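Rule-based calculations on the coordinates, nothing more; no lab input. None of the values given here were measured: they were computed from a predicted structure. Cβ atoms are built from the backbone, for glycine too; each structure is taken alone.
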Structure P
Amino acid sequence: MAFITGTSFRFYANTGGATPVYTALSCEGEVSINITNTTTDTTSKCDTWDTNEIVHSGWTVSGSGYYNDGDAGVDIIVDSIMGRSQLLIQVKTADAKTFSGTVSFTDFTFDASHDGVVNFSFSATGDSTLTFA
């Protein structure tokens, strides 16, 4: 079994508008995708085991890193959250698998100490089906 490292799991933001051009965050430190299913109880009086049915699904993505001046990926995230607009994103794995979907950014933070580097972090909620291919 071959394990992949986190450097092979990257976040990309569409910086090309209607014709997607995906740009990686230049100094990304981490990225995370969370996929959830909400279920409803479908157990009947005849069942001996609980039964459930998935009624809807959702997903979120979050990440952080060091801000590199002129980072087009970070800039488009800031533009998206400030403009309250959705953004098409991808997260790619080492073996060329890709998560894709549209998100609304719910949180973006720049953090800078007196003598440290500038960090950023973000959170977003999926606004469409998350695809994986």
Structure Q
Amino acid sequence: MQITFTVYELALFAIFMLVSAIGVYLFLSFKNFNRMVSQVAQLLDRNKDALNQTIPNLQQISNDLAVIVQDVKNGVQQASHAVAQISDSTAETVLTLSKTADYVSTYAVVIAEVIKTILNFFNQDAKRK
């Protein structure tokens, strides 16, 4: 017994198998999608009371959040301004202390020279006697 297939029949069979596979895939996809939709519906039914209480408050929550964000932004700006002022004040203080230390060291050198001169004067008087 001999069976012959033409190329046309073989192509027709391949197309039929491809369409059948796509059909099975679509059927399984729709079944899973339907199951997912029913789970979402059950979840919404279980939480209906909480959603009915929350949804009307979303506008107020959004407004409160905007106020909080603005307050935080203002606080950060004030803190930044304060840090800048403290930085400037600290730099000025360090500069003033540096100048004061220079003046003190200059006065110390002058006083030391005056004391050295006075001591040399008394030493010369003591040597003469």
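Details
- With helix-only ellipticity at 222 nm (-39500 (n - 2.57) for each DSSP H run of 4 or more, over all residues; to 500) derived as -34000, matching label from P, Q: Q
- Comparison of P, Q by FRET efficiency 1/(1 + (r/R0)^6) of positions 33 and 97 (r between Cβ atoms, R0 = 41 Å, to 0.05) - largest value held by: P
- Set P, Q, criterion distance in nm of label points 7 Å out along Cα→Cβ at positions 57 and 121: the highest-scoring structure is Q.
- Among P, Q, structure where P(r) over Cα pairs in 10 Å bins from 0, in percent as derived comes to 11, 37, 27, 14, 7, 3, 0: P
- Origin of the value 20.5, 63, where Rg and Dmax of the Cα atoms in Å, for residues 17-72 alone was derived from one of P, Q: P
- For distance in nm of label points 7 Å out along Cα→Cβ at positions 89 and 105 computed as 2.8, the structure of P, Q it came from: Q
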